[in-house]
Structure P
Amino acid sequence: MKINVVGRQMDIAEDLKVLFDKKLKKFDKFFRDDAIAYITLSKKRGREILELTISSGGTLYRGEEESSTFNNALDRAMDAIERQIRKNKTRLEKRLREGAFVPEFDNDAADAVEEEAEFKIRVKEFYIKPMSPEEAILQMNLLGHSFYVFKNDETGEVNVVYKRKDNNYGVIVPSDDI
């Protein structure tokens, strides 16, 4: 697995990169050789924030953790991604490395995660009105939702606005690039 480490407004020590490389080898059993791990590090109010995103076979796996050290945050983000994989193992088996779920004798914690049953999907149809992202944010807030789907009046594409954890807003736009 290839690893890209980025620091937001900070330099990253080489020993931290070596530690990340060593710890992420644990995921080699799940992912093919073409997998890429993106680790983004930042500090906010004395806490260290780590975002771990793994791209493999067109599927993204993501964990974001905040802790007193990047080492602890990485451990928790890796646990979160492993739980996601084990919870959805039947659906992911074709996208992951063959033999990824061969039972291990010393891994009792892996059995503790119960696989998710069939997805229950509710379909909802509604008219998508052309509007600006600002108008979509206003509509989202009026409805009390955390996201809102709309047709961008400038591009004509379907976009999604959403409220971020930092109380700012984001817009998701379609792209064919991975």
Structure Q
Amino acid sequence: MKTDSIGRRTQMATIVERNIDALLERQRIEEDLKRPGERIADAITRFTGSMLFVYIHIFLFGTWIAWNTGLLGLKPFDASLVILAMAASVEAIFLSTFVLISQNRMNEKADKRAELNLQISLLAEHEITRLITLNTAMAKKMGLEDTYDDAEIEELSKDVHPEKIMDTMEEINKRKNKK
């Protein structure tokens, strides 16, 4: 019997555990395959999205402004705050670039997950179709005529062809884009 993160006893099917392990292993491999630039962009994005980053900026910008407006009684070195504005602008350019790099990679991961979900859904659809066909055949053999003589069951027992679904989706999108 397994336990969860707070010590409760849990039961989980072996196949579910195997799937979780496989997904975690895949994530680890993808993390290991990151290029150094991607690792740097992720680290910067993580840090700049933290409250520590906000606190540092409040302190630095506040001190800079207080110093250069005479609030601290020190000789100003950027009385017009032009240097501060330039530094903040350059920082914003770089930060937005790092965020975009991280977002692009997250989009790629999301696309992969969506494709995997589609494949799993299509496999489940195929398996369900087979089960409906098998159940209908069993009902016929057992003489349960009323349970299989349904137009909806007939429709559901037809195979789904992914290429037809994709073609239909593309055609609908083309029509929407023309409007």
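Read the figures in this text as sums done on the coordinates, not as results from a lab. Remember, predicted model here, so these are calculated numbers, not experimental data. Cβ atoms are built from the backbone, for glycine too; each structure is taken alone.
Odds and ends about this structure:
- Value 19.4, 57, calculated as Rg and Dmax of the Cα atoms in Å, assigned to which of P, Q: P
- Set P, Q, criterion Cα Rg over 2.2 N^0.38 Å, for residues 56-159 alone: the highest-scoring structure is Q.
- When FRET efficiency 1/(1 + (r/R0)^6) of positions 48 and 168 (r between Cβ atoms, R0 = 30 Å, to 0.05) is calculated for each of P, Q, the greatest value falls to P.
- Answer label among P, Q for the case where mean count of other Cβ atoms within 10 Å over residues 136-143, calculated from the coordinates, equals 12.0: Q
- Parent structure of the calculated result 0.85, given that FRET efficiency 1/(1 + (r/R0)^6) of positions 64 and 128 (r between Cβ atoms, R0 = 41 Å, to 0.05) is the read-out and P, Q the choices: P
- helix-only ellipticity at 222 nm (-39500 (n - 2.57) for each DSSP H run of 4 or more, over all residues; to 500) derived as -26500 - corresponding label from P, Q: Q
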